[in-house]
1. Tell me which structure, out of 1, 2, gives 21.2 once mean count of other Cβ atoms within 10 Å over residues 85-92 is calculated.
2. Could you figure out which one of 1, 2 the value 4.8 for distance in nm of label points 7 Å out along Cα→Cβ at positions 133 and 165 was computed from?
3. Just checking, which of 1, 2 has the largest value of mean count of other Cβ atoms within 10 Å over residues 285-292?
4. Check the numbers for distance in nm of label points 7 Å out along Cα→Cβ at positions 277 and 293 across 1, 2 and tell me which is largest.
5. Could you figure out which one of 1, 2 the value -23500 for helix-only ellipticity at 222 nm (-39500 (n - 2.57) for each DSSP H run of 4 or more, over all residues; to 500) was computed from?
6. 4, 14, 19, 19, 14, 12, 10, 6, 2, 0 is what came out when P(r) over Cα pairs in 10 Å bins from 0, in percent was calculated for one structure; which of 1, 2 is it?
7. Going by distance in nm of label points 7 Å out along Cα→Cβ at positions 29 and 149, which of structures 1, 2 comes out largest?
8. Which of the displayed structures (1, 2) returns the greatest value of distance in nm of label points 7 Å out along Cα→Cβ at positions 125 and 365 on calculation?
Structure 1
């Protein structure tokens, strides 16, 4: 029924780690075949000083690193699907937890009462503090007295308010163009500044005020990436963000180009770019953090793309997806002419279509009688 690997107990198939002797001192590397670490395996083990997870690992059971007071930094594996309840609860020695670039489920108080100073939830995560199978809402990260900032991804859709009793927190960064839905009943009394995408501060204040009554909102984060098409060339444009607190500014990017959309698409190219958005290692820095990348080898077809930005710790902190067509994109920077204007459409800087612009900077898409289409930005 069981097997022994260097004194550590596994099931016979070597896919589940069942028990780890507390007398073993130093770092431990979990074998590559392991899919799951059972509940309480490392609980209260003060002798383990570091742990390295395999790429195969999918599940870390509950309360595994509670009381492991010799651990300081933990990097969770890329393919992890589930982080058990109270996994790092009350482990003040842990100052850095690096999450996987995956839509991982995080259990009740899994990150609470730790010593972390900054927390970045990578792109791909859709819900935090939600257990849909039980229709339950709970705290994930609270009572972290050293926490000064946290970052929430653009993919986030639902959130049970986090950072309760995190009195040192100064800034929350939320990159979701639409405010994630807040669920639960308990309001969180913190007075941080929330930085959100341009043009969304009022929407966030309206959606979050009941459960986050004392937050301030600044709409300074970049909106969605855009593609401009001109003379059979397509250029991807995006903006990065940095300040003296945020830890998620990308140091490298990847741009993937596909022919077609959705499941039927075919990968054409994938290019790695440096921190400046350049493929050739150029030292030229973008002006005002505005980057651009030109797609090559394209024709009159429909394309889709993915832009990913990674931090120095390989956290996926930026994710943009979109599609364009050389004939149907409607983004054609040709010179203006005297043809009659048939219609005009208005979009905010996050790419959302609006009926009528108010005060602020907007994108105008103009269609003329001769079939030409132009896109411009205008301040109203």
Structure 2
């Protein structure tokens, strides 16, 4: 829809009165948008049926303008910043301030006519994202990108049109603002170089985002920082008690810290919310196994295999359980299934090699340890076991 509006704005700016070229350009833009809707209809695409709201328009507008003028804390997830629909004192105050700003702009634009194009561009760029059109994810910083071109044009015009004696001061402010923008851009680029830093700095802007707390917790868990991972998962669950991924993550942390009983309880709660989460089912089986509930653990592993027959994790865990209970033949069968599902996973191959080594079949064990080291050259256990076999054979 913005194509039509911006094309018309360009025509008004460049063409004094009607011209064949201008009308042709506008006709092409209208044809483009009609073709787009025609193709959507032909493909059977359906749009969002929920309507936007005008009550929060002012709140949206001032938030977006603040991000454009002075971006301090930025976030990759802005859903928790979305203003609530309906009238409130803040919504009414935002509308009144917007009306006052428009009145002031009308006076200013009479004195500096070239400001009109900048304000028109910024307004058109922001309009669809200020609550008029329903957007499923609420707010996002990227919605200001097009509108910010209008803001930049406004600033340039102010610098050019300012009085000669004030011009150095105005240009100095613009330079400081530009340097601030460069600093924020460089900071944001650095944020994207490290996932934990990105999530942590994003949380400074949107501290009530359960999704960001979960993402940060997952990164910390992956880095074996279980204490801080647990803290982030708890914050996510505190914000959204039914957020299943955070509950499952909290259970994983407890399992890694040896708190199998707490992990089992949390996994049960997570599975009530999402009964078909294969990873959680598998980890729940591991917790039950740690508690000595062998039959219950087997049930969970088999349930995970039924739900995801092509995933090797449950096969491996079930194989370990069967081997520890003395059922070596079935354990080997599970590890072979896991290796078939994922030939590039060294874990089932290592377990098979260990079984063959203990069963007096060093030739098979040596081949499997060699394959493990090909897949994971830094595996110290496989390297040590292979060297031991070579020395004794």
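1. On the way: 1: 21.2; 2: 13.1.
Only structure 1 yields this read-out.
2. Working: 1: 2.8; 2: 4.8.
The read-out was computed on structure 2.
3. 2
4. Values: 1: 1.1; 2: 1.7.
Looking at the calculated values, the largest one is 2.
5. Numbers: 1: -500; 2: -23500.
The read-out was computed on structure 2.
6. Values: 1: 5, 20, 27, 23, 15, 7, 2, 1, 0; 2: 4, 14, 19, 19, 14, 12, 10, 6, 2, 0.
Computed on structure 2.
7. Details: 1: 3.4; 2: 1.1.
The structure with the largest value is 1.
8. Values: 1: 3.3; 2: 6.8.
The structure with the largest value is 2.
Taken together, the values in this text are just the output of simple stated rules run on the coordinates, not laboratory data. Bear in mind the structure is a predicted one, so any value in this text is a computation, not a measurement. Cβ atoms are built from the backbone, for glycine too; each structure is taken alone.
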